[in-house]
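Just so it is clear, none of the values below were taken in a lab; they were calculated from the coordinates. Just so it is clear, the model here is predicted, and its values are computed rather than measured. Cβ atoms are built from the backbone, for glycine too; each structure is taken alone.
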Structure I
Amino acid sequence: MPLKKFHLDKLPAVIDRIKAEREVFAPVRGKEGVGFQPISDSNQVTLDFDNTLLSAKSTFFPPDETLLKFRMGKGATEVESRVIQTPDRLLWGVRPCDLRSFELLDRVFSEGEFRDPLYLERRDKTTIVAYACNQALPTCFCPSLGGSPTDPQGSDAILYRLDSFIIIKSVTAKGDELLELISPLVEDVTADDEASIPPREKRAGESVTKTIDINGASERLPQIFEAGYWKKVAYPCLNCGACTYVCPTCTCFDIQDESLHGEGSRKKIWDSCMFTDFTLMAGGTNPRTRKEQRLRQRVSDKFSYRVKNFGVTACVGCGRCIRICPVNIDITAVVKGALEVAV
């Protein structure tokens, strides 16, 4: 299907058209920044942002999710398992770095012996619309991890911002269906419109100034496991866990039961390897009591352990952890320093 375009003024109408047939998750501006939310009012949707505060992973892997409910009586406990009923959905305006993170999440939740049916259901029912970057942030380094500010891989369609117009390009059959759905609101692009895309993609790539060299990181990190380097780089760390909560590839979660007066629920909630009690065991033993151990775990998991277990580096270069850190810890500098430690 050819490229199409619509004026920014028509964005609410486009969202309304989609929302009439499926649930829509899109960027909304809040007090703390822009984030993905289920849309009730199409006028909430914005395309005026560099990147969202939190990644789009919560669309498939929610921060707080009820797995089952239970009622404890004098006899047997009654359990009400959750019924999977996910409607058709559309995720709108995802930056290419977050697109790449979905592939990494899939490795954890949909491959091997243990598969998450709730995650799989959401992935299957969701059409994904990417949003190409025109300008990278100073903390972005996606090309160092094999990405690009304009790469549509992993999406069904991609948006390009051209001044007051949005060009939308289909990538998959799902994208073709989307363009057909919004066809009354879009128009054909001109030859000049189409010709302007490659130069913009080139400028977007050139705007990325931050880099990281991960050659040899997966082998080196285990070799410096006991090095004093980790105490040095972790000295300012507050163990607040903000880096893990904004990260699009972190997948740690906890299972907790909440009950009151005999009724309760079992929940899956995001957790963080940066928290003191993350590795606390029932008998009181904790193998990671010091913050340098926890920082070492986070960095090693992304650049070594997941390479060994899944064959991929678990970082997409979005730079969110750098931007959110209250004490300015830069993961690119930490990895660079680790590679320079003498073995």
Structure II
Amino acid sequence: MSARSAAATEPVARRSPLQAAVRRILWRLVTTLPVIWVVVTVVFLMIHLVPGDPIVQMLGDGATAADLAGLRHAYGLDQPLGTQYLHYWRGLLHGDLGESLRLHDSVLHLILQRYPYTLALALAAALIGVGLAIPAGVVSARRAHRWPDRVLGFASLVGLSVPNFALGPILILLFSIDLGIFPVSGAGVGAGDFLRHLVLPAFTLGSGLAAILTRMIRTSLLEELGQDYIRTARAKGLTENAVVYRHALRNALNPVLTVIGLQFGSLLAGAIVTETIFAWPGLGRLTLTAISNRDYALVQGCILAIGLSYALVNLVTDSVYALADPRMRR
């Protein structure tokens, strides 16, 4: 090998797995920036091009033309659309998301108040979904084409078929009104009361995730159980539990990690219906209120927060997947 060839290959040879992971994360950050720009731009245009005037809605039909013009000028809504777009981006770069037209408060302050509730709901729903899906998927794969597999398959189909707006009221009627175990709505006061209020909305939101992951874990685990290294492990005398949980399940969960990350982003974005049913004071309910009030700045801020959360979740998922699968690091 020539000296030039050795010099060309030397940086690659010296690159550690950590360096490769950092380079991958940085590249994902770079590719995420255009996505954020597109999300913000599309939301800005959609909100401003929808017919209607939020100033008229704020002051009412009896407001004078001078009052309407003064308030419109105060919020910068009388400027050209391009000027408003540039002002909005200038505010974003300085951490200023504007002021709510209806609530007369900083958009950033309102989002920071509501976001922890949505994040707690999404995390609880993800834990419920994963906690139910892993044992159900393992049982379904180990008892494939038998009655446990058929029962779990039917349960997964039901979980996928019943939407949140139907499951939520059913759970309220059963566990809140009839049995009186859990509260009907709200977030409660104190840690213990908060957890009691969290159970029903988290189960409502996480049931669909559990159904999706159960079928995926079953399929992935069945594929792994047919591999040669599993037959070798059995030939060495390992117990079936060791074969399944120590070897097959670890590899079967690799593709599931991506789905969990994508679904967690969907939980953050799709919590609007669940938060509305249970009067959960989260970001989704705030977004719905802002849309109904045509609160431009608040809608843009909420959608931006959800979009950034989705992008961050995908970035973390990609990093975890690279750490879990050595082939991705190479």
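Say we calculate Rg/Rh (Cα atoms, Kirkwood Rh) for every structure; which of I, II gives the highest result?
II
Say we calculate relative contact order in percent (Cα under 8 Å, 6 or more apart) for every structure; which of I, II gives the highest result?
Once relative contact order in percent (Cα under 8 Å, 6 or more apart) is worked out for each structure, II has the highest.
In terms of volume of the Cα convex hull per residue in Å³, for residues 46-125 alone, which of structures I, II is highest?
II
Supply the structure label, taken from I, II, corresponding to helix-only ellipticity at 222 nm (-39500 (n - 2.57) for each DSSP H run of 4 or more, over all residues; to 500) with the calculated value -8000.
I
Quick one: mean count of other Cβ atoms within 10 Å over residues 86-93 came out at 13.5 when computed from one of I, II, so which one is it?
The correct label is II.
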